[in-house]
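Please find the structures below.
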Structure 1
Amino acid sequence: MIKKTLVLIAIVGLLMVFWPLMSNFEFSQNLSELASNYVRGSVNELNTQNVVTSVIVTYRGLDTLGEVTVLFLATVGIGFLLGKRKGKKRPASELLQTTSSFLFALIVLFGVYIFTHGHLTPGGGFQGGVVIATAFLLLMLSDVNMKFNHTILQIVESFSGAFYIVIGIVGLVLTIGFLSAEIIPLGEFGKLISAGAIPIIYSFIGLKVGSELTNIIDTMRGE
């Protein structure tokens, strides 16, 4: 009875918090000044078809750098806390092994497609990296005794993060701006080779996120 009462109070409290926002909400047909600048800049300055990508990678690149850093710190923390766990070995699943051997390459390829086309279609480095990590998760599920080379994963993660920073510094050296897409030619709008350095930046983010999440998942299951 007490539990149900607390749940009811929580629901009523949430309604009281959000009701003023919902009742006074007005849908605007026009973009704000800031949003309009982002849209115009994505097309006219960066040759980027996906406006969200322009905002994440270039206009708020420092914030994206912070997100990547948080993920890196989470990886380090989980590795430190769970790295020495040991578990009992279990038999592998033949069905999952057969399925993973067929799907692994396709899932990785799909993840790469997502972050290399992030400047053209919905998606990007974080989404593509997560998809790649799910491919490795499938391998873990198919054979719980499978071991990954953490050294290789750490090398991929480290070099991806390092080159990501290098691109940002190059933009500063050229006085264009941190993580500026204009450090290389912007290319033709709407084409795969376009948006300057944005596809390269997203590729590094995708590799970094994919390797970090794979490391986290493998560490959490124990040695």
Structure 2
Amino acid sequence: MLILGLTKTTLLDFPGHVSATVFTGGCNFRCPFCHNGQMVLNPASMERISEDEVIAFLEKRKRILDGVCITGGEPTIHADLPDFLRRIKDIGYTIKLDTNGTHPDMVMSLASEKLIDYIAMDIKNVWEKYPETAGCQGGTVGNIQRCVEVIKGLGIPYEFRTTIVRELHTAEDIAGMCDIAGDTDRYYLQSYEESDNVIEKRFSAYTLEEFNSMLDTLTGPKPHLRGIE
């Protein structure tokens, strides 16, 4: 596995768990508002962390931690992801996977082998705006659409989430993404945040008042706001 980061303890990344977070390098998206720019665009420039180092750490912390979040980058682009998750499972950890949804077969395989216990998938935008928002080819959208339905049918806890950017998302887009998420109480909106590692520094965030105004226009299930003040 190409591992480029390790957060040793977090209460935020895996709901209900004291967890560590493992960051895999590389991604098949080029979201211009991504805050892990170096990890996505130039992973070779970053110091690698070996699998053995991560496993040794998790062995030592198994009385303190009970979960591991696997994020990126995009973890499912790595063919050796299942082998890495098996090593974590052998220690006894519960695993959360973050994904952009481009590899539904990988997600389904991991779930069928009981290598993941919780999955969080990003919904980047309404389907017709995916190429602009995620920097991906239009043909990729079919896989993402399929992954949404796969996740809904896995039988394990899941959530959908969207980073909302003023320049890329409208109230109508939020309504459309709510339709994609469907009838779930685990759809979350989080706000864009500027940082030194953003791929393109040309974006801004809505205010809390603007978020609430947009949510008031929705007629179906409303998403939750996460970390928006």
Structure 3
Amino acid sequence: MTVLDILSLVWFAGTLGLFEIALRIERLAARSLTASVQEQRRRWIANMAKREQRQYDAILMSNLTQSLAFFASTSVLGIGGLAAILGYGDQAQQLLEQIPYVARATPAVWEIKILFLMGILIYAFFKFAWAFRLSHYTVITFGAMPASDHPDTLERARYVEQIADLLGLVGDHANAGLRSFYYAFAAIAWFFHPLLFIASATLVTLVLLRREFLSRASRILRKVHAPG
């Protein structure tokens, strides 16, 4: 690997760290799209606890679970495809390098690039799989919630907090999996040139930061749960 290849990997890790730090700064996190959506989850579960009929809420939770299973399956397909490319070795490398502007690399560097891309998708799979598992725990807790006319309102309030927190965890892991897909597209640029990889990773991070803090969706949801 060249110095530029190593620099591009360090830059990639730095952009990931920048986004994670932004999500953990208290003032920024409070204005994030993630925080706004979590507030809506709490409102949803609080309103659901007051309803006698909760069939529609169960349907919504079922839809969330199905979408997670779809993304987990998509990750597995991507991993399988890359494993097949890795198995073809020199033939796959020669075929890809026929594409204009694709940088030539030694077989070892070629395999590192494929394994790096596989690693991103494996990480995405584990995130989606764990979110899928957490969604099952959420549904179980949802089914155990006391009825709307239950005399112990404190117990019902505890269930509201538990379900909302579990849904928040589901959302966090699902979002991490989706971000992995974005960064996987950025990693594809490494096959063309390390500088293009750096530019793509930067662009993906800027897009994610904008959507999290400056998008129209984040502004709308902040208005929804703003006091007064």
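Comparing distance in nm of label points 7 Å out along Cα→Cβ at positions 26 and 210 across structures 1, 2, 3, the highest figure comes from 1. Each of 1, 2, 3 could give Cα extents along the principal axes in Å, but the derived value 70, 36, 22 comes from 3. Can you tell which of 1, 2, 3 yields 22.1 when mean count of other Cβ atoms within 10 Å over residues 18-25 is derived from it? Going through each structure in turn, the value belongs to 2. Structures 1, 2, 3 were shown, and relative contact order in percent (Cα under 8 Å, 6 or more apart) at 28 was computed from 1. Which one of 1, 2, 3 has helix-only ellipticity at 222 nm (-39500 (n - 2.57) for each DSSP H run of 4 or more, over all residues; to 500), as calculated from the coordinates, equal to -9000? Going through each structure in turn, the value belongs to 2.
Quick note: the coordinates plus some simple rules give every number you see, no bench work behind them. Just so it is clear, the structure is predicted and the values come from calculations on it, not from any experiment. Cβ atoms are built from the backbone, for glycine too; each structure is taken alone.
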